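Novice: So, here come the structures, one by one.
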Structure 1
Amino acid sequence: MVSPQPRTPRRTDSGFSLMELMIVLVILGLLLAFSIPAYQSYLSSQRLRGTTQQLASIARLSRERAMALGVDQNLHYFLNYGVDFHVHVGAVPSYLVKFPPGVQYATGSVISITMKKDGSANPSGRVILQNDKGIRDTMSVLSSGIVLLR
């Protein structure tokens, strides 16, 4: 009788080779390199949009406060008091807003609007904001006091 030979286990290669790993890392690096500028552009446009919406909300709130309290609300759209925008209730500035980095006023913006106690605005006008890429967003205040975004 022949004695059985001990079996030697078969060797199976598992895992990734160094070449496969390098190819995956190169592909991931390329994807990352192309996505970062797009993400930065997205953030810039969202900062601009958010700032314009914030100004519109404050303008609407100022109109409501003027009508409710019977006191005119002055909105100033220029750099003063170390902020980019503020509202005056009488002589006291409130709602101090500093724009995020990369957002500033564009030429053609009004610098002051008064929300009257009857709900109207004087003068009517546009506040135009732009980011570093030159993209603009506009808030319009009508003489009726209605605030619109475009």
Structure 2
Amino acid sequence: MFSFDKQVLELVVRASILYISVLVLIRILPRRTGGEMGMADLIFVLLVAQAIAPSLGDYRSLSDGMVVVVTLMAWNYMVNFASYHIPGFDRIVAAPNIQVIRRGKMLLRNMRKEFLTEEKLREYIREEGIENIEEVKAAFVEGDGKVSIIKY
């Protein structure tokens, strides 16, 4: 139960490669606007977790599982540490904000990049108590997917 079935180095390398690969893939994918997780997003997360589970080592030992978990936690800590302490590193691992309204006009090209429909953008504006897009000086889809709005 506590003995290692796999070599510790192999488990660390597997977990490291998968962490970095998933981080890169998630960075490439468009953000989910509104920071919300819909049913399709939940299904995606579950399927990714299921797909990579065997790649993490298909372990039966608690020790093997703990090595993988500690490795993933260490990578997460290192990425957060580097994002805070190394200028510019955050731009590599986190998506930049993207402007979707400028001076009361929708930027359709940027909205397309984020799969943000006009109706959904209007909904975010209404939630801020704004009736017309012309009242918005600027709006951005932030790195976490939330929409921030600046009124005139």
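Novice: For which of 1, 2 does relative contact order in percent (Cα under 8 Å, 6 or more apart), calculated from the coordinates, equal 20? If you can, show how the numbers build up before the last one.
Specialist: Values: 1: 20; 2: 29.
It must be structure 1, since only it matches.
Novice: Hey, helix-only ellipticity at 222 nm (-39500 (n - 2.57) for each DSSP H run of 4 or more, over all residues; to 500) derived from one of 1, 2 reads -13000; which structure? Mind showing how you got there, number by number?
Specialist: Numbers: 1: -13000; 2: -17000.
For helix-only ellipticity at 222 nm (-39500 (n - 2.57) for each DSSP H run of 4 or more, over all residues; to 500), the value -13000 is produced by structure 1.
Novice: Which one of 1, 2 has Rg and Dmax of the Cα atoms in Å, for residues 52-115 alone, as calculated from the coordinates, equal to 11.6, 37? Intermediate values should be presented prior to the final figure.
Specialist: Details: 1: 11.6, 37; 2: 19.4, 59.
Structure of origin is 1.
Novice: In terms of mean count of other Cβ atoms within 10 Å over residues 124-131, which of structures 1, 2 is highest? Could the numbers behind the result be given before it?
Specialist: Numbers: 1: 19.6; 2: 13.9.
Once mean count of other Cβ atoms within 10 Å over residues 124-131 is worked out for each structure, 1 has the highest.
Novice: Quick one: mean projected area of the Cα convex hull in nm² came out at 11.2 when computed from one of 1, 2, so which one is it? Please report the intermediate quantities before stating the final value.
Specialist: Working: 1: 17.6; 2: 11.2.
It was calculated from structure 2.
Novice: Taking 5.6 as the value of distance in nm of label points 7 Å out along Cα→Cβ at positions 28 and 92 derived from one of the structures shown (1, 2), identify that structure. Mind showing how you got there, number by number?
Specialist: Numbers: 1: 5.6; 2: 1.8.
Matching structure: 1.
Readers should treat all values here as calculations from the given coordinates under stated rules, not as data from a laboratory. Note that this is a predicted model, so its numbers are computed, not measured. Cβ atoms are built from the backbone, for glycine too; each structure is taken alone.
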